[in-house]
Structures are given as C-alpha cells and as structure tokens.
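Structures incoming, each one as structure tokens.
We did not get these values from a lab; they are worked out from the coordinates using the rules stated. In this text, all values refer to a predicted model and were calculated from it rather than measured experimentally. Cβ atoms are built from the backbone, for glycine too; each structure is taken alone.
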Structure I
Amino acid sequence: MCGIVGFVNTTKQKEAIIEEMMERIVHRGPNSSGKYIDEQIALGFRRLSIIDLEGGTQPIYNEDQSKVIIFNGEIYNYKPLREALIQAGHTFTTQADTEVLLHGYEEWGTALLQKIRGMFAFAIWDIEKQELFGARDHFGIKPYYFAQMNDTFMFGSEIKSFLPHPDFKKELNKEALKPYLTFQYSPLNGETFFKGVHRLPEGHYYTYKEGVLTIKEYWDADYNQKENLSREEWIEKIDQAVQESVAIHKNADVEVGSFLSSGVDSSYVAAVLRPDHTFSIGFDDKTYNEAIEARKLTKMLELNNTAAVINGEMSFKAFPLIQYHLDEPDANPSCVPLYFLSNLAAQHVRVVQSGEGADELFAGYNAYGLHTNSKMIRVVAQGLRKLPKGIRYSIGRSLGKMKNFHGRMHLYAATAPAREYFIGHAEIFTEAESNTYLTKPYQQAPSVAEIVAPHYAKADKQAKEEVNKMQYLDVHQWMPKDILLKADKLTMASSLEARVPLLDIEMMKLAQSIPTKYLINQHNTKDVFRQASNRHLPEAWANREKLGFPVPIKAWLREDLGYLQVKALFEMDFVTEFFDQAKILELVEAHHENKADLQRKIWAIYTFLTWYKVFFIDTEVPKAEKITYETL
C-alpha cells in the first residue's frame, strides 16, 4: 500500500517539484520513497511496506529499462500470474506484485486488467513510446485523480499532492456544492470539488501521449446472467467465496488484523479470518456503544479485541484534519469514528481487513426496499415484484401519489421504477431546500436527475430488476465516492492498509448472478449472505439491524461544546460567500433549543465549511497529534 504522484511536462525543475508533491502524501508511505525523472515525466512514490519488505521499493523497471511503474494497492493473485510470465520468458528482480503488473502489461497489454484480482491504482511510463498508461481497480477501492493545467498533466492518489505544483490552479468548483448538500458527498460524474481536477472512474484505464488523454472502460457490473440455484446452494456458495476471499486477502509479509463493529459484515470477516488482533471504537454516549457490542462478540469467538472510547471534544478537535485527509468534503458521520479506529489499529498492525462492499453487492440497505417490519406487507410486496413490469410500474406510480399509510413506502419501493425515487442513501437537503440556503452563484449546478441519469441509462442495459438497478447506481456513486473514499483516505491517514475481502471481483461475479428474491425479501436484506454468516457467528448476529457507525451528532449539537464550535464557524465572514448566514444560524439555534432534529443538515454545512477553511483560508496544514485512548 502506497501513494503515487506524477506529472508530464517539459519543465527543468522536476526533481524539486516531485519531492514536494511526494511530501504531501508521506502518510501513505512512511517506510521509503522513490522517483523517476526524465525530460518528459516525473514519477513519485511513497511506500508502506507490506509484501517483499526488502525488495519491493518502487519505481520498478522491466528487463531492458524501457518501461517503469509506480503502483498503489495489492494484487492478490499475483503469484500464479508471476509464474505464467516467467514461463513466457520474463525475468523478475523482486518478489513484489508491482513487477507482475509491469511484465503483465508488456505481455498482455490492456488485457492484463481482465486477469488481475485486487485493489490498484498504477501508472506505467513507456520510455521508448513516450506514453503513459494508468488504471484504477474495478470498484474504485484505490483513489486516482488527474488534472490538465497549463500544459501539464498531473495524476496521483490524493488531490493535495497537486497543490505544490506551480502549474496547479487551486479553485473551488462552484457546481459541486449544491449536489453535495443533497448527497452528503461529492457526487459529480468526474470532476471534484477542485475545479479541473477529475477522478479516473472505477473500472477504467487511460493513456496519455503528446498531450492527448484517452480514457476507456475495461469492466462494468452486469446483473443479467442469473443462476438457478436453491437458497441453500446460494448460502453454501457465498460461504465458500467469503472464506476463499478472506484467505487470499490475508497474503502479506506483516500481521493482518481486522476492524470489528457490531454489524454482520465485519463480524463475518473477523470470524473467518480469526486474526490475532481486532479493533473497535465507540463513543461515550449512553444510547449505543459499538465497541461494547463488538466486545461481546469477540468474547464469544475468543478473539483478542482492542476497544477504545472517544468523545465529542476529541472528535471536534480532529475534524479539520479528517477533512484535510479526505480531499473533498464528506458529511458521512462515520468519518469521525473511522479516523480514530484507524489510528488505534495502526498502533498495533500495518494491515486490517474490513467489511465494506457487502451491502452494495448483496443488497443490504433498507433503501433497496425494506421499509416495514410487518411480515404481511413484506409478503405482499414480494408477490408484487413478480408482476409484469408495466403493471408493476403502474401500481408503483399510483402508490407514489397516495397519502401516506403504514407500508406504503415498502410497497412503493417494491413496484416503482428505481430511477424515479432512488438516488442513494443520504438525501440531506432537497434541491428546493438547497436553493433557500445557498447564495445565487451556488444555486447553478447539475440536478440530481442529471447526475444519476447516465448510471440509470447503463443500468437499464446491465440489469433487469429494480433492486439490481439500485445496486448498480450505488456501485458507481455511493460506494466509490463515499464509502470507499473515506475507507482509503482515513486508514491511510494513519499509514494503515485496509483490505476489503467482501468487495472483490470474484465476490462480485457471484453476487451479481444471485436472483434478487434471495437477497432482499420478506425475511431481510442480504438474506442469503446473512445466513452464510450464521455458519461462523452466534445465531442472533446475522439478523442484526444495520446501524452503520452510530455517531451522537444530535447530542453534540445540543451540548455547549458542539453548539458553540459550529455556531462560531457559521458566524465567520467567509460563510456569506456560500450561504444565507442568518438562515444557517437559525438551523443551529432550532436544533440546540430542541425545536427540531436538524443534525444532518447542520453537519453537512459544517463539514463543507470546515473543509473549505482548511484548503482555501488557513495557511497551515492541520497537524496530527498523538492520541491517548480510553480503552475498554
């Protein structure tokens, strides 16, 4: 696990510039660094040593020194690929998976991407052709950004690494703010919160030669090929796949630990992995403590768990640093505990396995259609899903116009077209609401419908069932731009590698072939996945309600600590550039006085303003401090 950065131009001062850019991502690779520089390109690399601790330093060259690679990630099937390449005549100088990518590209070209299994963001410079080739993994587990500014093409693992480059123009993308207030993350297709900075989409590769950038897709989810197996057969296949994936994701020359919450996903991973160390975090809030619940499981499974408790004061103090590491504002409350959980784990291990991806692959969200606890309504909805599409859509649209009654939303989600209501999992402000808080320059932005339309257009080809279409949207929106972004950035902030065995290309091949009736039905969400987990967990664990990462924001904003900090930020002069200051202060007061629950709206605004202040107003980068934890 590492950080990569590079740029293509003809400037003479490449070495000093690339060193500064590398320094911005030293947290991604504190163990060593390397660079390659010629007249056209500068490549920089920061290493967190995981595999081939002595010999895996990058950049790495091929046999005749005609190609050079920098790579961030892990290739889990690199050993059989290495053997095949040796048989084909390639000579290796290291035991690292990085070199497999380089020789694989020599041997197979872009077909390499159809052979590798892992998480990756890499760049290969062909010295003879003067051509750059780069690729990002299937799901976007590893980040990859690029920008073309002032005759310079720059790319890297984190946007902040671009800031020292003299050709980089730091400018806010005004169109990003309004959609963010709805989605809670940066949802635009391609461009980020920094004007001119783009994400390389998940499942895509690019070439850059003589000033021309070409981007192409090499993989996409496809839900059209369903297999006709029984419920028990699916449970067996899922359990076999999870065990195999957890085992292959354990490959490392250092100890591999595991995150552990009270939910089924990380619990399943930990129960199969049986690591020497698991890690949990909770809040000093009396309503619910994840760490205490996780500790109960580790006692049952006889695992060694390190659990700690954090509080509001610690969280607000670290929040500017959290937003700095994220590169773009992300109002997902789980960013806070994830930052501390990663910091805690990094004091003991260098690699952890985590449970991300299971909800997207196996339909684990209630928003996919589980909106009631009534068994009768669930059974009726399951029957309605079997109706012909035209009839089903007609019923759904009628339900959408009716006055609310118990079970209406559940029946509506079971029958209506997904594109007419589903945008993901965190609608904070409606578009109309956003306009009442934003100043006029920031009201002009792509609409929610425009943002999700390209994904639904492809989903109509890649999926027949509405649940699968919702999953498809999440695979290309919610997962790479929120869930995976925070997982990568906030673990790497503490120089910790996070691996996600439930989000694996082989797991995806299995998951997308399962009929949706076995995923979300009258029993539960991700039904057969939960039953597979029951083979390794105490019986009650599989059917636990999904809680995410409970964060007591509501209480913080009613206590003086949170209320005063948020209010002080909202009162700053720069805020009037973006918001009607009086109106956002009214939100804070109304919540503080217990007149309404406005925690998510306040937190979304607070997050953006904190992020903006860090990147556009403050003159110093937030500094990490040693954290002392109260352990359980």
Structure II
Amino acid sequence: MEVRVSRRVPRSRAPLALALGAALAVPLALTPPATAADDAYTVTPLKFTVRAGGRTCAIDADLYRPAGVDREHPAPAVLGTNGFGGSKSDGSTDTIGKAFARRGYVSLVYSGLGFGRSGCLVSLDDPAIDGAAATRLVDFLGGKRAADDGTTADFVTRDAPGDPRVGMIGGSYGGAVQLATAAVDHRLDALVPMITWNDLAYSLAPNNATGSRGVPGVFKWQWTNGFYLVGEGQPLLQPSLDPSRINSLACLHFVTEACRTVHTLNSGSYPADRTAELLAFAHRVSPASYLHRVDTPTLLIQGQADTLFNLNEATATYRTLKAQGTPVKMIWQSWGHSGGLTGPAAGEFDLSRGNLDTSYVGRRVLAWFDRHLRKQTHVDTGPAFAYYRDWITDPDRTYATAGHLPALGRTLYLSGDGTLVDHRGKVARGSRGYTNWLTPTSHSESLLSGLIGLQDSPPRDTEGTYQAWTSAPLERPLDVVGAPRATLKVVSPKAARTQNSADAADKLVLFAKLYDVAPDGTRTLVRRLVAPVRVPDVTKSFTVTLPGIVHRYDRGHRLRFVIAASDDAYFGNRGIKPVTVISGPRNTGVLRLPVAGS
C-alpha cells in the first residue's frame, strides 16, 4: 500500500526509556527544506523475512520513491536505519527517507534488528548478523529479491545485474551498521557513519594507556547500563514483541554474549577467562576487527561533545581506512552524544531544523553522495579533514580544513612544584602524592542529569585525591586539535603488590584530564572528557592518549593537567591505593599537545 502523507511519530508509553534511547542514539535527522512538495515521493511500508543469527525474523521498512522515478528513469538509493532504541518511524530516521527522496534518491529506511517492529535479538551491529540482514535489503534494491508482499524495486540505478547504486547514512548504532554491512557486501558505493564507534571495548570500558591490549579498561557504567536498560526494556517501548526478539529470562532481548559482557563489567571482577571472553566479543562486533574488509568510500562524521564515542574512535577508523587505500575523509562536528538533547551550536547541521543544504556538514554529505552515487565526478567532496571551532563567531568560518590531522607540536613537562614548564631544565625536583577513597571523589559528567532535564554540576576534584600541574598564563592563543598524549611514571607500592593478581581489577586505576583555567580562576574540563587508565604495570612508565579535543586556550589562560584517583561516571580502584608522582629534570612526566598550524 502506498501513502503520500508523512506519518507522525507515536509517543512512547515509557518516557524514561525513551529519554535514555534519545540520549544514547543522538539520532541523525535530515529534515528536508520546507519548500519541498509533500507529493514529491510516495511511501510504501514493507516487510522482509530474513535469516539472521540463527533466527528467522522480519525487518520493518519504508520505501520512499521519488516522483518520476521508474524503470526507464532509475535513481540511486540511500539506505538508513535508527540509532540505539529508535526505529524507522522516529523523527530521526524517517527524515532520512524524506530528505533524500525529495532530492531524487530512492530511500529505504528500516528498523534495526531488535528495535521497532523488526524481529531478532539486539546483536550490537555484528557483521554476521546485522550486516548480513542489511545485505538482504541491498538484494531488494538490486532486484535480486522482493519484499514479502511481492513489491520489487526495478527503478534503482544498477552498476551490474543485482548490484544497485546505493549508499548508507545514519548515526551512532545506525553508523556502525554501515561499516558492518560494507564488510560483508561490497556492492555499497558510499557510507556516511556519524558519531559511532571503532572498538566497543574502548567505548564501554576504555583503557587509554598504550600497551594495554588484553587488560580490561575502566567500566563506563552510566553509558553502558543506559544501553542495557533500553535494550532489555523493549516491551515498554514495543508491546507484543515478535517471538524472535526473546532470548531467555537471564538475557531478554540481547544476544547472550552481550548480556554476559555487561554482567562481567558490572561485577567489578575481571579474571582472565571472563576478560578474554569480554574482549573477544566486543572486538568481534567492532569495526576495528573488520575494517580491513571495507573498501567503500567513507565520510566519517564524529562529535566533539561526545563522552560515549569520542573523537579517538573516528580517528582510529580513519587511519585504518586511509592506510589500506579506502577512500575516506573525516569531519569533527560540534555535537555528539553528550548534551545531545540540547541541540547543536549555531550554524551547525541542526537536527531540529534539518539545514542539510545550508550547513557545512550537510553540504559535505550531499556532495559525498552526488560524487559516489550520482557519479558526478566534477563535484568536490571537500578536504581530507575538517573541524568545528567554537571560538569562531562567523557561521561561514566555523570550520577549519586541513589535509591531515595536526601533529604533536607542543611539549610541556610536569614539574615537582606543580607547574607545567616548557623546558626539561626548568623541572623542579619534587614528590607529591594523592590517594583514592572507597567512593568516587571526582566528577566529570552525569548522564541522568541530562535525561531528566537538570543542569549537570560542574566537574570537580576533591583535595587530596588528585594531583595537578598548571602552566604559566599563555602569551598567545593555543589551538589544540586532536588527542593530547602524556607519558607518566607513578609510584604505588600497594598497587605493585596487587597488580599481578589473577583478577585484573586489582591493577591501579587513574584518570587523566586537561582543564582550561581562565584568568579569574574558572576551570573548564573541555567537553567533560577524561582518559580512564588501568595501569598495565606501575613499576614502568606508561603513555596515556587523552580523548581528542578541538579547543582554543586563549591568551592569559593556563593549561592544567590533572591525574585523579576516581570519577563517578566510571568504576574505580579496588581498595585504597596511594600514589606518588616524583619529578626531576632527568625523569618526569611529559605532556604533548597536537597544535593546529604547528
């Protein structure tokens, strides 16, 4: 049945679960210009029966067909799906269909497996399950199969029999599925993954110390349990679930490995066997494990305000694709999962206004599809790297562009007197310590505050539970673009005695972060980002890669580097583990900053 009216999004019976879903997905909305005619396309609801993850289930989809597109006048296609907790009918997903149909693309949007009215379990965008299911939709667009009601798509441009000209777009959960699909189906012609992950092990339990492979990170309990609540609470969002979406009483709607991973993380105990299982599953469903099979041109868009999937995730994906020769470009926009309910900055691609044609990011998306789907080879798809600058007020100049990511161009040293100095010879000898409490004493963010509409309290650290090093006031602005890196050496006899335990939870945990201190003493934790570390070996120095930022430290401001014992958004140390940091000119901590224009 075809309809020509836009459907309104039904409201949920579960406001809290919906709020969690909205925050977790920060879904992609591409509302087309208001001048577009309502009869510019038709919408056909479709069902597809697929086999995925050992189960037979239905995929709920909508096909948007532009007016005038038929077998004699075919058009390329755009495929999209929802963020975590959403569906094809939410205000962020169906607008993908509307926006691109009004621009002459055939659009197919669908509810991801385990969400909306689609069947099967939530499997975290596993290529063998979610990716395989998406290939059945590519089959439909390529004329290799029909929908369950017999509908066919003989009006999609094809590069070969069964090979449709098709791109994918979507955010967060709807971003990773693109890479998962491209890994198992090389018919895709263009991808635009937004604010998504590279490695779920890093996303949900990050360890920002290099050389930490095989060592579990620090559990990001707020975000992870938010995901889990939305997934397991699906009956509140979608009554009368398809039986294919029910797993067991112990694990209602996820694949079993996902539940076991969350249960292990929440236990706070990480013995070797369970840790190996956790890391193996997280790696298997992450782009980091299958990017070598992705050759589809990819435009990565990642958010600076994102404590769930930070800029380091997109950077890792970008570097892998680029190194193997896959066409790839990357944009760091302002908004991401953190603060996603408050809307983007002025001039940015706006989810509520849908300024696809007038915003920088929106124009880049359109150019990407024009080049790779419409084969308009004259279209300029933009520079290799672009990033939003919140200190620029002119909306036409907020994005800076570059041919590559900035290098680590500024080095500062951690002096024993608590200062950050620009030369090793200026380092004063000194020894300073801190200790953790049994409860968290530092605060970076609260997911719950944002969900219920409260202003989150400012980041804070409790005296005696952290150490800080502060620079002199800057004589000129310093633009940091990328991931700062610190090399550290700490002394903790208690941690040294426990770190070789069979349980990795006995290793030392700390949190590195970088503040901007204004002349009046006001401190800003840039984007509320922290670098959790489970130190591999406290008897050796280690390097910490902080989350990427785009931030101007203005003239007169000071940089403050902090090592804290805890953070209330994460699990922390098991037991009390005092830490001492010793500094001297020949042996001290080093902070390196990626500086724009260096």
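Quick one: Cα extents along the principal axes in Å came out at 71, 62, 52 when computed from one of I, II, so which one is it? Traced to structure I.
For the structures shown (I, II), mean count of other Cβ atoms within 10 Å over residues 65-72 is largest in I.
Figure out for me which of the structures I, II the number -6000 belongs to, where helix-only ellipticity at 222 nm (-39500 (n - 2.57) for each DSSP H run of 4 or more, over all residues; to 500) was derived from the coordinates.
Going label by label, the one that fits is II.
For the set I, II, ranking by mean projected area of the Cα convex hull in nm², for residues 385-576 alone places I highest. The value 15.2 for mean count of other Cβ atoms within 10 Å over residues 89-96 was derived from one model only; which of I, II is it? The read-out was computed on structure I. Once mean count of other Cβ atoms within 10 Å over residues 265-272 is calculated for all of I, II, which comes out largest? Max of mean count of other Cβ atoms within 10 Å over residues 265-272: I.
For structures I, II, calculate Kirkwood radius over Cα pairs in Å, for residues 81-224 alone and state which one comes out highest.
Details: I: 16.9; II: 16.4.
Result for Kirkwood radius over Cα pairs in Å, for residues 81-224 alone over I, II: largest is I.
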